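Undergrad: Below you'll find a set of structures to go through.
Just so you know, all these numbers are worked out from the coordinates, no wet-lab data involved. Just so it is clear, the model here is predicted, and its values are computed rather than measured.
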Structure I
């Protein structure tokens with residue numbers, strides 16, 4: 001079984017895991033770009049392209065590679081490289097020649113420093129999981145991309161999601177899904193049924209795409225993105241279906257990054273007290289401390305200031321602001337805000353293991 005199919009099966013199984021709202025995106029600082037040969041000039045040009053791809057992915061901004069600081073860094077991209085190698089890849093078309101790829105891993109700290117110098121935001125590795133309902137009409141037939149249906153489109157979606165660092169998931173389209181929403185409802189843009197069918201997957205981000213081939217051979221698409229913050233609709237057109245899929249993923253990534261990417265160095269940066277209640281036992285204490293001080297990327301550094309029975313108080317120094325912290329906590333759902341709101345002691349949350 002190919003790695004592509006293994007990754008796809010992993011994503012398809014993710015709905016069965018409770019609370020799968022955000023996932024850690026691997027290999028954000030790596031890129032694989034095609035090259036003609038292994039000459040120095042070809043390698044330097046490819047490293048520049050690879051750095052541009054990584055900066056876009058890590059910042060969440062589609063035009064990040066056009067920032068002056070990034071453009072300057074691209075001319076000497078080799079200085080940011082941790083390691084590189086060459087590998088053969090399958091041909092893009094059946095019967096074609098194998099492609100030569102340059103696989104590059106950039107130094108994380110160097111890239112993050114470049115992003116800060118360019119005034120760009122930093123999108124943490126833990127990102128919202130998006131459920132994609134994609135219906136394609138070609139001739140008289142309409143297909144929902146799922147399971148074993150349209151594997152070629154699944155590969156394109158996987159590649160586009162990897163390019164922008166957006167974790168995607170497809171519906172199972174089993175009896176339970178079909179009992180909640182019909183293909184006609186999805187195609188008609190009736191979001192209520194789609195959202196009802198999406199509840200079982202435990203995600204907050206849902207993308208609905210409807211693509212069809214026009215009489216002139218070009219493709220048109222209609223997209224709807226539903227998140228807790230907004231409902232966004234847009235249209236796209238292109239000569240190839242792959243261009244529409246890329247456009248859909250681009251808008252999705254741009255909108256999610258505008259919510260969850262963190263800008264450092266602003267006036268909001270500072271220290272905050274976070275009070276966590278409902279913590280029981282040494283295991284619970286250790287889990288909360290590890291989450292806040294080691295796993296939560298919006299936290300620059302922090303310390304446990306006090307503890308009592310069932311209650312921990314942390315002082316956290318943030319890369320962004322208080323709102324960035326709230327969004328990150330809401331994404332993971334390990335700590336939930338208490339109805340009592342904030343107190344003089346700081347933000348008040350409850351541990352929900």
Structure II
């Protein structure tokens with residue numbers, strides 16, 4: 001049974017924390033992704049901002065947010081990941097660029113960016129895989145998830161989409177699976193089994209799947225949920241994140257691809273039961289969970305880039321999910337990250353906007 005619930009205030013709900021917004025940058029044409037990482041080894045988390053409409057990648061130094069350009073002369077950057085190698089105290093980065101959602105027009109270059117000294121970086125191209133779209137680290141491996149099959153065409157984008165990995169230092173492409181059909185919009189590394197190693201969740205036209213690497217190096221793929229029940233290509237899920245309410249685990253999704261719905265899945269007798277908690281997103285594009293309130297219960301963050309341009313927060317009061325607005329109209333939420341940016345042991349939020357072309361961080365002030 002699907003229930004729709006997005007009340008703005010509930011008397012029994014504890015007062016949520018407050019946030020103060022700070023502008024980091026306002027020139028991010030086509031803002032797409034932010035990553036939080038200590039870029040100069042001073043113990044303070046910095047912000048990497050990726051904007052698909054710019055021909056550069058830059059990071060902003062905490063606390064004054066001075067801009068440092070990492071690489072220039074790139075086209076259509078789409079994703080960046082931090083690769084932590086023991087040989088360098090400054091993070092090594094992986095960058096996917098020369099992207100197009102139409103695979104036949106996408107070069108899909110994957111590059112490694114290594115700091116040589118100061119603001120000087122070396123770029124090494126390691127692969128060209130059409131529509132390379134999501135880069136994430138999992139158990140020391142760089143995972144690359146193209147958006148579609150290399151021959152896929154709109155609107156159905158049919159065809160097995162490759163999911164691959166590279167071993168740092170060797171940087172040779174190895175296949176994980178081609179079993180995801182259609183658009184794969186999100187990959188989410190997470191210690192699903194609680195064994196100290198990461199597994200991988202994928203969100204695609206087929207739904208949400210769990211990928212595990214076995215002891216012999218092979219990969220298994222298990223379906224958790226089909227996502228949106230609508231017909232292809234409005235089926236499946238666009239983004240997925242894992243959260244906890246106390247010790248109980250849940251899945252959060254945006255459905256369908258670039259969709260309007262936020263759904264929550266809880267496991268009951270081995271089956272994941274779907275509850276739609278919002279249907280008001282327009283071009284939903286970023287999804288996170290985090291214990292923003294410090295009470296042991298994760299809050300869901302969902303941002304959207306279309307009309308209305310907002311970042312929403314959803315809290316569970318024991319019976320229903322409550323929606324509040326982090327930034328209404330001032331942030332076309334394409335990508336967000338959750339981290340303690342000012343060292344006060346409270347989780348803050350940083351987001352980048354597409355049409356709003358900005359980066360902001362939202363300081364968690366507590367209650």
Structure III
């Protein structure tokens with residue numbers, strides 16, 4: 001390993017790890033927010049494909065991206081495809097139903113919250129906790145694939161960068177590998193993401209043509225959304241994703257794509273409305289509880305669950321629903337005032353009581 005002082009020029013020799021002594025409890029990323037020289041040094045580390053993974057004893061520790069998998073143990077439950085790290089959750093207990101098809105939801109990670117935004121730990125920035133109990137509200141037989149945005153500072157929104165030009169290709173390979181291993185049909189796969197993850201979901205969902213739900217996706221990081229390069233992506237990847245997304249969706253669009261946004265957040269809403277509204281369903285969430293970008297997702301959870309379940313198979317259920325008629329002769333009253341309902345097909349046997357019950 002190589003150890004450098006904060007303002008020392010770094011010699012990039014392809015070493016697996018680089019350490020930077022900040023002489024402070026703050027990591028390099030935190031210091032870079034207020035020090036332009038440190039920011040420049042940090043961006044050089046990113047351009048050379050190094051990831052900040054830990055700050056301990058005044059030392060900010062960086063690892064070459066291709067070796068990031070070594071930072072995790074088996075207990076972290078990460079799977080690996082080339083340089084893509086992801087987790088798989090399988091349905092269990094009552095969420096398993098062998099009479100229905102297998103399904104897969106691919107989750108692209110959201111941005112971290114304010115408290116962990118500049119944390120030195122990789123998972124805090126690149127795979128923050130999000131909707132961990134999502135499967136409880138979904139149809140049965142749903143597997144979950146959560147992909148870490150393992151790139152540059154806060155992830156690249158799952159887009160190729162100068163230091164990682166094969167990222168999109170590797171993501172495609174990782175997803176196809178999981179789909180094949182699970183034996184899931186393409187029509188039963190849904191891409192899902194919020195904010196940064198929304199960008200990844202709508203970009204790859206249109207590029208690869210999968211069912212997609214993107215919530216307030218960050219489809220442009222330039223112009224008014226530059227934000228003083230808060231995500232440290234300036235010069236590392238293309239800024240505007242909308243032209244590519246519209247090209248992808250015109251080329252192939254066999255499966256539904258939905259984006260949720262809100263006119264209450266005009267910067268993001270105006271970018272989302274540039275998406276092809278004829279091929280991507282855009283939902284404008286009108287809600288006074290939404291004041292800023294981070295408010296969109298928590299104020300649209302019921303809508304998200306409704307759409308996810310619809311995409312995962314709800315549409316088929318509705319189309320295939322059948323209603324059996326019940327003859328009056330199948331219902332008889334006994335002398336105790338109890339309605340005994342018996343369906344002759346043997347599927348249901350119930351007793352409906354007409355007695356008044358005291359409410360607590």
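Undergrad: Given a computed value of -6500 for helix-only ellipticity at 222 nm (-39500 (n - 2.57) for each DSSP H run of 4 or more, over all residues; to 500), which structure among I, II, III does it belong to?
TA: Details: I: -10500; II: 0; III: -6500.
Traced to structure III.
Undergrad: With P(r) over Cα pairs in 20 Å bins from 0, in percent derived from the coordinates and found to be 26, 54, 19, 1, which of I, II, III does the value describe? Let's see the in-between values first.
TA: Details: I: 26, 54, 19, 1; II: 30, 62, 8; III: 26, 48, 18, 6, 1.
Considering all the candidates, the number was obtained from I.
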